1. Taking FRET efficiency 1/(1 + (r/R0)^6) of positions 143 and 471 (r between Cβ atoms, R0 = 35 Å, to 0.05) as the criterion, which structure among 1, 2, 3 has the greatest value?
2. One of 1, 2, 3 was used to compute relative contact order in percent (Cα under 8 Å, 6 or more apart), and the result was 4. Which label is that?
3. Could you tell me which structure in 1, 2, 3 was used to calculate log10 I(q)/I(0) by the Debye sum over Cα atoms at q = 0.13 Å⁻¹, for residues 495-550 alone as -0.40?
4. Assign the value 10, 15, 13, 12, 13, 14, 13, 8, 2, 0, calculated as P(r) over Cα pairs in 20 Å bins from 0, in percent, to the correct structure from 1, 2, 3.
5. Determine which structure produced the value -11500 for helix-only ellipticity at 222 nm (-39500 (n - 2.57) for each DSSP H run of 4 or more, over all residues; to 500), calculated from the coordinates; the candidates are 1, 2, 3.
Structure 1
Amino acid sequence: MRRALRLIWLVVLVLSAPALAQSLMERLVTPGPLSGVHARLESNCSACHTSFQKTAQNSRCTACHKGIGADIAQSSHFHGKFAQARSGACKSCHSDHKGRNFGLIRFDRSSFNHTYSEYPLTGAHQKVTCTACHGATHQYRGLARDCASCHAKKDPHRGQLGRNCNSCHTTAGWKPVQGFNHTSTGFALSGAHRTAKCMACHAGQRWKRIGTSCSACHAKDDVHRGSRGANCAGCHTTSAWSAVTFDHSTTGFPLTGGHAGTACSACHGPGNANKHPSRTCNSCHARDDVHKGANGGDCAACHSPRSWKQVSFDHDRMTAFPLKGAHRAAACAGCHKQPPKLAKPPVACVACHAADDAHKGGNGPDCARCHTEAAWKSVNFNHDTMTGFALTGKHARAPCQACHVRPASEVKLSTQCGACHTKDDVHAGRLGGDCQRCHTSDSWVQGQRFDHELTRFPLLGKHAGLQCAACHIDQSFAAKGVTCAACHDDKHHKGTLGTPATCRNCHNTLDWKSWNFDHDQATSYPLTGKHRGLICSACHSRPGDPAKLGRQCASCHGRDDPHRGGFGDDCERCHVTTSFSQILLRTSGPKT
């Protein structure tokens with residue numbers, strides 16, 4: 001009963017005094033003591049809670065944790081980028097009332113995604129431990145993000161170049177340096193300067209008041225020892241010291257040919273000691289003069305700056321002997337055994353080429369009649385127009401000595417084929433010496449042009465494709481006769497159709513088996529009845545003249561006569577050629 005009265009009084013107090021009742025109720029229903037960091041708020045529940053409004057709790061958290069509230073509002077840092085932290089209840093991750101030693105932050109450093117922060121990890125930063133930057137504490141907000149905040153102790157520049165190391169370096173590694181635009185210093189890097197190390201110019205970490213003149217860095221490299229001044233760029237480029245851009249034509253002596261690639265010291269001496277060398281060829285090239293001064297000191301009259309071997313002397317215009325063919329490529333000393341001013345060489349071919357004359361002088365000294373300056377083997381003697389014997393076919397390709405065994409001035413050759421080809425004549429002279437009637441100069445065997453149509457025996461049918469020796473076996477080419485029997489033995493009929501055989505009466509030159517003898521028209525014995533289908537040898541079985549063969553029936557059918565000759569030899573009085581068994585009695589009239 002007392003317990004019930006207490007409860008009633010409690011309700012009355014709550015209803016009558018709300019402010020007093022809230023504090024009292026919260027103290028009565030608290031789930032447990034706060035964590036150590038919130039212990040000071042344990043007597044003030046309203047610092048974190050709003051009575052009967054659970055959804056208002058997040059705003060109470062951000063009222064104290066203003067930085068996190070700003071992150072959520074601006075969608076920045078972890079609480080603003082991580083969706084669950086941005087829109088979820090704070091207590092879902094940071095629950096309290098679990099004792100003084102309970103940690104409000106449950107954070108796994110090894111699995112944290114640093115992209116939710118304002119400093120994504122790249123390059124070598126991805127491999128460092130969390131404590132390397134954040135230490136052993138739980139302080140994750142407010143760390144400085146400039147490189148020097150972590151790397152000041154390792155800065156070899158000792159802060160002279162500021163705190164933003166990333167203007168030159170990257171997180172991939174301190175070396176190599178990249179990204180810095182040297183043009184911003186007023187001294188753009190070009191050529192070999194691009195690959196030079198920073199310390200090559202900024203020795204001792206000196207970054208200010210560095211001279212920009214070439215000599216400021218390259219005084220020790222100046223082979224001129226200052227004699228050309230400090231403006232090295234007037235002649236050299238940043239690509240390399242050897243890349244000289246000085247325009248030598250401004251001195252009145254343009255560098256051409258081999259001079260263009262010559263080192264300056266070759267003419268001016270070491271250290272530019274000879275500032276104004278002589279401009280005559282001989283002043284530099286006396287030791288190169290193979291003429292030993294015999295042709296004077298004006299080398300340019302014959303030679304060019306490109307090469308000593310490239311001679312520009314115009315032999316065609318300046319002498320009476322124009323150089324052609326192989327003469328143009330010949331060395332001067334090949335003809336000029338002595339300097340031209342002392343002795344001029346003769347212009348006759350044999351004066352230089354006597355040793356090369358394969359004719360040993362037999363064709364005279366005028367080599368140019370046959371040969372050209374291009375080569376000895378290039379012969380331009382026109383045998384067609386200069387002799388009475390035009391060279392055709394293999395004659396045009398034959399060497400001169402094949403026919404001219406002795407010099408042409410001593411022996412004039414005959415134009416008859418037999419004069420040279422007697423040993424090649426397979427006819428042994430039986431057809432005379434005029435070989436060209438049948439043969440050509442291209443080949444003895446091929447291209448024979450004898451026209452058999454002009455003979456008594458034109459070649460027709462299969463005769464046209466035969467080789468000459470098929471008929472003219474002895475190659476005498478004498479007339480063998482125009483009859484078939486002259487070449488074709490009568491092996492099939494064996495003289496039964498006459499001797500000599502007149503093959504062409506039945507056969508033609510296209511084919512032996514294609515024959516067309518008309519017995520009715522060609523003889524006085526027309527073939528009728530069963531006679532029409534018989535082969536020739538059925539009647540013509542014995543050698544002899546077929547025209548003399550008897551026409552009486554008994555001459556062929558005597559053994560078939562059942563009358564034994566009792567009715568005579570005139571069988572056709574009763575019988576017909578259609579069949580012996582067919583009897584037709586008649587006293588006169590034609591046979592059927």
Structure 2
Amino acid sequence: MCGICGIVSSGPVVDEEPVVRMQNAMVHRGPDGGGEYFDSHVALAMRRLGTIGINAEQQPLSNEDRSLVLIADGKIYNYIEIRKQLETKGHIFRTNNDCEVILHLYEDHETACVNHLRGMFAFALWDTKNDRLILARDRIGEKPLYMYETGSSLLFASELKALLHSGAVPFQFDPDAINLYFYYQYIPEPKTPIKGVRKLPAGHICCIDVKKWKITQKRYWRMEDAPALAGDPATLIRKELDEISKLIIRSDVPVGVALSGGLDSGAIAALVVKECPETMHAFSIGYPGRPPCDERKDAQQLADHLGMPFHDIELKTEDLIRSFPQMNYWRDDPIADISGYGYYAVMKLAREHGVPVMLQGHGGDELFWGYPWVQQAAEESIRKYNYLRKGSRASYLLPTSPKGRNLSELLNWGFSLAGIIPSWEAYKRDKRSRPDQLVFMDKAPDFQIAERSAEGLYTPEFWNRVDKYAPYKIFTLPQPWQHIDIQITRLIMETYLLENGIAQGDRLSMASSVELRLPLMDYRLIEVVVGLRKNYPDHTFAPKAWLKMAVKDIVPRSVLNRPKRGFTPPVHEWHHALFDAYGPMLEDGILVQNGVLKRESALALAKGPYPSGAIMSLIQGAGS
């Protein structure tokens with residue numbers, strides 16, 4: 001795990017100072033050392049966090065004749081298997097670094113080398129023979145890579161803050177990106193809040209040909225391209241879970257698990273504890289007075305059941321208030337997730353106990369229908385598609401079953417005329433929306449609030465500069481629609497999971513120099529799930545039905561049946577405290593100064609929680 005940065009230029013001389021500044025801004029990503037490489041057209045640098053061997057992590061890395069130079073961030077889980085194959089072909093390795101296999105794979109396969117890698121990575125590879133720089137990012141986007149282009153050069157770095165520290169990137173807001181933030185509570189890639197700065201999208205390669213000064217970008221993996229798969233879902237999913245559990249714990253330093261007491265982290269803990277050669281520790285969080293959202297009791301019971309030492313920390317509101325500006329600095333991009341402080345605290349706790357590698361359950365909800373509204377989005381997109389094809393409104397008039405059996409849910413169902421009223425509202429929505437627009441994020445309350453209020457919040461000048469349809473383009477797909485359920489899975493993984501969960505996990509773990517690994521984001525596991533889904537649609541099943549069936553023999557029944565919470569804090573208390581402490585900053589803050597918000601809008605927003613604390617996070621994040 002590292003931080004990487006560099007500049008490639010069409011000119012023969014590259015200024016080294018901006019690269020050094022970027023490197024120094026990422027010491028937290030690699031406190032164990034650094035390395036540099038300077039050539040006539042390129043300057044590369046990195047910071048190192050050691051997890052494999054004493055001398056294994058030395059970078060930059062080079063091949064046998066030193067014609068290739070590599071800096072890489074991440075972990076190649078199957079490096080041992082790849083290395084054995086390459087050595088039989090005569091390749092000679094200089095180190096035990098897991099990322100060295102990338103160099104030798106490139107010698108044999110050029111850019112197709114990425115197809116052989118199982119893990120998380122972002123790398124820059126300088127090909128001296130062809131004067132070509134290759135930038136690549138893993139399939140799911142676990143490792144970040146930001147880029148900024150000028151007419152004759154390209155800068156890149158693992159973090160936005162590092163890129164800004166170069167001194168070569170003007171600090172100007174991107175209007176469309178800021179507008180997207182108000183709708184999504186994060187900025188979907190490839191955009192960033194800074195004009196001209198973009199992310200290399202997940203599953204993409206960027207090639208910079210210095211001689212021609214030509215920059216090309218291509219996608220090398222799509223989850224929806226997974227071949228259809230037949231067989232028992234529980235058996236096939238469990239097979240992949242068992243395999244990734246063996247690979248992902250490869251480390252020469254202690255490995256721990258962020259344990260919330262729920263299914264995702266519980267399944268990971270149960271899967272890896274039997275594979276780990278040393279004692280694996282569990283880390284969790286709680287809140288004063290142990291309110292209902294405090295999961296420490298459940299997490300500790302599971303840890304005790306698995307024989308894992310358990311460590312926890314109690315998060316106090318006053319500590320959140322004190323840490324909030326710094327936490328948003330570490331988050332890099334503006335992200336409005338109120339749960340972020342929990343992730344930040346649990347990673348810090350792990351590092352304090354000498355555990356620099358952590359496993360977490362990100363992705364289980366998105367991959368296995370853990371969010372009911374996403375299931376509903378799939379069902380409603382299918383209904384919209386059928387309506388557009390057949391022109392019949394009959395399906396909107398069919399009664400539904402109650403969502404639950406308690407009195408409140410039954411009353412709501414009755415007042416809705418057995419679901420017919422909201423179905424008719426959905427019909428009116430589908431009729432007025434664009435035909436190629438799936439039902440997706442427009443179901444989310446925060447998105448709907450932005451639909452109603454954005455124009456009134458912004459200054460007229462700012463409103464005139466934004467693309468009004470940009471928030472919807474993300475879930476617009478040309479017809480005919482195929483495998484709508486898989487497209488909805490792709491969308492939730494490429495938006496909320498990637499830019500809220502994964503991005504936040506990477507930055508807030510690296511803030512404490514902790515390497516975060518996500519077993520449920522293994523691309524082969526994802527391909528198995530998608531392949532099965534093509535033959536056996538499961539979006540109408542109970543949430544996480546396939547995952548539960550796959551791990552039911554190793555996870556206690558109480559965990560299988562426990563409702564999702566996942567580091568959910570005392571939201572109302574935290575929101576009010578944050579706005580009391582930081583709300584006044586809005587009045588003459590950076591958004592007002594830059595003509596984004598009207599002053600009266602800022603005053604109104606400062607009085608109370610706008611969706612999920614979104615404004616406050618934007619102020620702090622952009623101000624960093």
Structure 3
Amino acid sequence: MSSGDAPGESFDFIIVGSGAGGGPLAANLALAGHHVLLLEAGDDHQCVYYDAPIFHSQASEDADMRWDYFVRHYSDREQQARDPKFTAERDGVLYPRGGTLGGSTAISAMITVYPHNSDWDEIAELTGDESWRAARMRPLFERLESWRDPQRGYAETPPEVPDPARHGYHGWLGVTRANPAVGGREQMFLDIIDTMEQSSRKAVDHSGRGLEPPYDPNDWRFVQATGDGMVFIPVAVREGTRNGARERVLSAAAQSSGRLVVRLNSLVSKVLIEDGRATGVEYLTGTSLYRADPRALQGDLPPLKIARARHEVVLSAGAFNTPQLLMLSGIGPREELERHGLEVLIDSPGVGKNLQDRYEVTVVNRLYREYPIFAGSQLDAPQPGEEPDALFTEWRDQRDGPFTTNGTLAAYIKRSSVAQSDPDLFVFSLPVFFRGYYPNYSEDFRRDHNVVSWVILKAHTANTAGEVRLRSTDPRDTPLIDFHYFDEGNDPTGEDLDAVVEGIQFARSLAERLGATVQTEILPGDDVTFVDDLRRYVRDQAWGHHASCTARIGPDDDPMAVLDSRFRVRGVANLRVVDACAFPRIPGFFIATSVYMIAEKASDQLLSEYPPTKAVGGSAN
């Protein structure tokens with residue numbers, strides 16, 4: 001029986017992918033009364049590496065939760081090989097993603113920072129769709145956030161009504177910050193934090209808006225000011241434990257009286273398109289089918305299953321897998337599809353193009369002594385037969401202490417000399433060794449207790465030249481991913497590179513404030529002083545982990561715009577994309593918050609077009 005006449009199961013909506021886009025969207029639709037199938041290629045794995053915020057590096061290398069992509073920053077292999085993180089046998093640099101329920105929200109560092117208002121306004125101006133205006137997007141954040149400030153005793157109500165910060169207190173995503181009392185237990189932490197605060201007080205002043213450092217980057221007053229200066233880092237932590245898309249899905253499944261069907265170990269291989277309309281999907285079932293899974297085995301293709309959508313199919317598989325799936329379904333650049341012998345249903349040249357990311361590097365200092373707070377701790381969970389250390393016990397028994405944090409001490413938002421209207425540098429400190437991602441990086445991450453890493457993140461990058469292409473027509477294969485960094489990209493003036501170098505220089509100025517605490521600089525190294533040498537360090541060792549924009553929204557007259565402003569795939573009815581692919585330009589500093597917000601926006605859009613008969617439990621908001 002061909003897929004065209006196979007009956008299959010039927011649902012109102014089929015959502016592919018359970019991450020920050022697909023998970024909340026599926027939950028909202030089911031809670032509103034629709035019958036929803038959520039297909040996730042990974043399994044549901046919960047363990048201490050998932051739960052304890054401090055273990056996010058271990059989570060990203062946990063075989064039960066991770067997918068390992070190996071990407072190219074440069075097509076020029078000689079240039080690529082200069083990166084010490086390059087893994088020659090995999091011909092790329094490790095790019096960890098989540099391969100479990102919750103997607104990459106299950107392995108991320110949980111940073112939950114609001115994007116810039118310009119990120120939304122630019123989409124409105126690009127498409128003419130006023131619903132994207134920043135003022136209309138903010139309520140979506142307020143309804144998903146459940147903010148708890150430790151300095152207010154984790155109060156469940158705003159300090160003022162109306163709340164000038166415009167936080168949400170009753171949403172599905174728990175958000176908090178590190179308790180200052182935890183940092184206060186370690187003088188060396190306080191010294192590092194103080195370097196940023198003193199620098200901030202000398203450089204910026206937002207007191208006219210009623211704000212004092214450390215600023216709250218999600219405070220509406222700070223957002224409206226496109227603020228810079230020292231900030232605390234909000235994280236998706238609820239009562240000392242990670243939370244995210246997974247918790248939203250499981251809660252909705254429990255509340256929705258069977259309306260939300262979550263099917264794990266289900267790898268979608270193709271969208272079924274009949275008479276120009278998406279009618280369902282083909283998918284494979286089995287554990288570790290996708291070859292980004294470190295446990296994946298070679299073997300025959302499992303039998304295909306079919307599910308039908310009465311209303312729509314929504315792809316939320318992420319910046320790598322959504323374009324791969326579109327192309328496998330016959331939607332993509334004609335040349336790429338024909339190269340693999342695929343039927344061209346829709347010649348959509350923008351699919352897989354416009355791949356964007358941040359640039360990140362670190363300045364790493366070795367200190368003269370170890371942090372006393374880490375004495376006796378391996379910064380890890382106890383192995384079988386081992387006694388837990390005091391910090392782990394504190395988290396396990398009280399959900400308190402350093403293990404309730406993601407390890408960040410403080411952050412600074414700064415404008416580089418090439419910044420436009422918004423700050424473009426986010427510099428934060430970690431009391432661990434970090435230089436990016438490579439196999440077993442999490443062991444180095446927690447090994448040394450006498451280092452501080454200053455992470456420099458360059459936002460609003462100019463380069464849009466990255467691309468995702470098919471490796472083969474086997475849906476189990478990962479795609480070919482090339483970001484075309486710096487000189488290979490389309491930033492002819494080199495503004496991205498200049499901004500990252502300025503970030504390094506600023507991080508070094510912060511380290512200098514530590515004085516005699518610092519023994520030496522490990523990275524880039526005390527001997528790397530000239531600007532040209534710093535540029536070479538950045539070109540050779542920069543990385544990113546916020547892939548986006550590979551099926552972008554745009555106006556009707558733009559042939560590279562895959563989606564319209566309602567997330568609809570052009571040329572195919574009843575097919576949408578709701579994930580990081582959709583952004584025309586990479587938003588803000590950390591992408592998860594923006595993806596959560598577009599999931600809420602897409603929920604409203606679909607519910608307005610397909611009104612449910614009745615809600616079946618809980619709230620759709």
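1. Values: 1: 0.00; 2: 0.85; 3: 0.30.
With respect to FRET efficiency 1/(1 + (r/R0)^6) of positions 143 and 471 (r between Cβ atoms, R0 = 35 Å, to 0.05), the highest-scoring structure among 1, 2, 3 is 2.
2. On the way: 1: 4; 2: 17; 3: 23.
Value 4 for relative contact order in percent (Cα under 8 Å, 6 or more apart) corresponds to 1 out of 1, 2, 3.
3. On the way: 1: -0.34; 2: -0.48; 3: -0.40.
Of the options listed, only 3 reproduces it.
4. Numbers: 1: 10, 15, 13, 12, 13, 14, 13, 8, 2, 0; 2: 19, 54, 26, 1; 3: 20, 57, 22, 1.
Answer for the origin of the read-out: 1.
5. Values: 1: -4500; 2: -11500; 3: -7500.
Derived from the structure labelled 2.
Laboratory data are not the source of any read-out in this text; all were calculated from the coordinates shown. This one's a predicted model, so the numbers in the text were calculated from it and none came from an experiment. Cβ atoms are built from the backbone, for glycine too; each structure is taken alone.
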